[in-house]
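Have a look at these structures, which come just after this line.
Just so it is clear, none of the values below were taken in a lab; they were calculated from the coordinates. Computed from a predicted model, the values in this text were never measured in an experiment.
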Structure 1
Amino acid sequence: MSKRWKTIASFAGFGLIIAVLLYVQALFHDFNKPMNPRDLTFGIASFFFCPPSLLYVMCIDCEVGGSSGLVMYSIIGILNAALYGAIGMVFVSLRKKSN
């Protein structure tokens, strides 16, 4: 595999890891407690680093720990990996042009 594809794959892997970390955080988060500033900061950061997580807003009846939550976060993870892969392609193409 060439260096360009390794870079693109590492960007995509990073995007997938971000989605997995968001899923794990959502599994252990207690949604019955009131929101504090740390939760608000984490929520804003999660939408910034994982824009496909906004899709979860459409799934009103999905519980994170159930099978529907796993399916939703799998879709979110794939879309986030694709987004970061596209960002990696742009990064590689800009880097190639500068050389």
Structure 2
Amino acid sequence: MARHADLVEALRRAVLEGKGVLEPRLRQAAANNEGMPEALRAYVDKVARHAYKVTDADVAALKAAGYSDDQLFEITVSAAVGAGLGRLEAGLAALREKK
């Protein structure tokens, strides 16, 4: 991981802190799967824990609630990257313990 740490950090910064339609605070909340507005809470949790279960109906409901395609894209990517980075860290921690 050490050799890729800069790349992982660049990904995290681009997604969570970079230019976007949503505030970085909301993207960070999605990445952490906590502190989300009620309308997004179940969706973000589904993306983070069971992304394969996300349906067109989930997205349609959020669009009906007033979220734009760009906002939903950023929330989805933020939740997915946060979950992925969490899994990466858990895997690396397991490898460190095994040594």
Structure 3
Amino acid sequence: MLDDIYPESTHVIDLGLERASDAEIWGQAQEIGAAIVSKDADFQQRSLLYGAPPKFIWLRVGNCSTRKIEALLRRSSPVIHTFLKDTDESHLILS
């Protein structure tokens, strides 16, 4: 859905991590240089505790459709791309 604006993004399922713990996902993201995008507040805690890498984008949207998340990520693209280039910031909150 988002390949046109986030061409290097992938889903945890595509990485074989659909049943992985948060720590395993965190470690894999560090290893491959990826950012984590999630609604899971546990990653926010890890981000505050450990900092980057990996960078974390917290989607604070509650229960909503995939289309709403897609719209949020599209609307926030300039902010997200700037955040990913910023060497000082470790997490970004989108709502």
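What the table below lists for this structure:
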| item | result |
| --- | --- |
| Value 28, calculated as relative contact order in percent (Cα under 8 Å, 6 or more apart), assigned to which of 1, 2, 3 | 3 |
| Structure with the greatest value (metric mean projected area of the Cα convex hull in nm², set 1, 2, 3) | 1 |
